[in-house]
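Structures follow.
What follows is calculated from the coordinates using simple rules that are stated; it is not laboratory data. The shown structure was predicted, so the numbers you read here are calculated from the model rather than taken from an experiment. Cβ atoms are built from the backbone, for glycine too; each structure is taken alone.
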Structure I
């Protein structure tokens, strides 16, 4: 995560324009309701917070995890600027996420929505993390994905992998199709290399 600490101050400048439409599509497709509880995995600088807040209102809540202290500092700055009172930021290795961890930290471990933003191409042991996160959803809760997928290994794959410290040829979509009752790729962006997907818990 040292890499993300180093690039945190420049992250929004280079990425807001790239992912803005995808983030809007993601949040709209999840059909988030007022009062919903939302878990955000790898929240980064909190670029989706405003979109989620517009849906959940004052009675909903956001629990957001990231492992980069630099990213979380900027996310906290965004929260203070907007005077949001219902967002809790937690610095942790998401591989440690569990129902027990949440209960030990006074967090109700049953969410209406879980969101992974540019997360599962970066997280080691990503399948296990995804399955743990699914277990924290309420019955028929929804899981939203915004991520890269490029099967072909070429200069673009190498560039994105290097810049994001990711592996964008991971078949996250295929695994999601196995573990969700329903999984739909809603839309693709950036020459079909970035996708928004929605999964519904069994």
Structure II
């Protein structure tokens, strides 16, 4: 079990990466051809898909690294760099291409259901969120540690669900400028977290240099 500050840092980092507020204009643009009932169904499926992806990452992410022979320090550096790229993009008020590309946006418009792709992944539970889950899971051991991480994921899902349910109100009262301000602030916090991941990874890979 880690210090409570570490768990709080993970929660803030996940909220910054998933960025529920920032996904609002994208969700509206992708679902404007659907009625309110269909939008509600899409948001519900997307939320549950994010939950499934993050839980799988939590419990078998480490096993996947072992299977491919990837050390946790290498993954820290790679995951930190990926999260840093997302953070830099967020500080410019943009959606990172690591989360969502133009081609995926165009393809999604042709699909009957967009709840899983691109909404659940890679927009919400993308490489950055998956990397964060795996890295924090590896920081501690024991049932209590994993139980707290699971609670953090469930809290994030609850927050995401609240945002989706509030979409009609938010669409009317939150401007693009407001979304950009929130995204930039989260991007700055995320950049600091990513640097810590990279620094810890480099310490493990090159102990003689530290």
Figure out for me which of the structures I, II the number -24500 belongs to, where helix-only ellipticity at 222 nm (-39500 (n - 2.57) for each DSSP H run of 4 or more, over all residues; to 500) was derived from the coordinates. II
If you rank structures I, II by distance in nm of label points 7 Å out along Cα→Cβ at positions 81 and 153, which sits at the top with the largest value? I
Have a look at I, II and say which one yields 2.7 for distance in nm of label points 7 Å out along Cα→Cβ at positions 57 and 89, as calculated. I
With relative contact order in percent (Cα under 8 Å, 6 or more apart) computed for every candidate in I, II, 20 is reproduced by structure I
Source structure (of I, II) for Cα Rg over 2.2 N^0.38 Å, computed value 0.95: I
Of the structures I, II, report the one carrying the highest value of distance in nm of label points 7 Å out along Cα→Cβ at positions 65 and 193. I
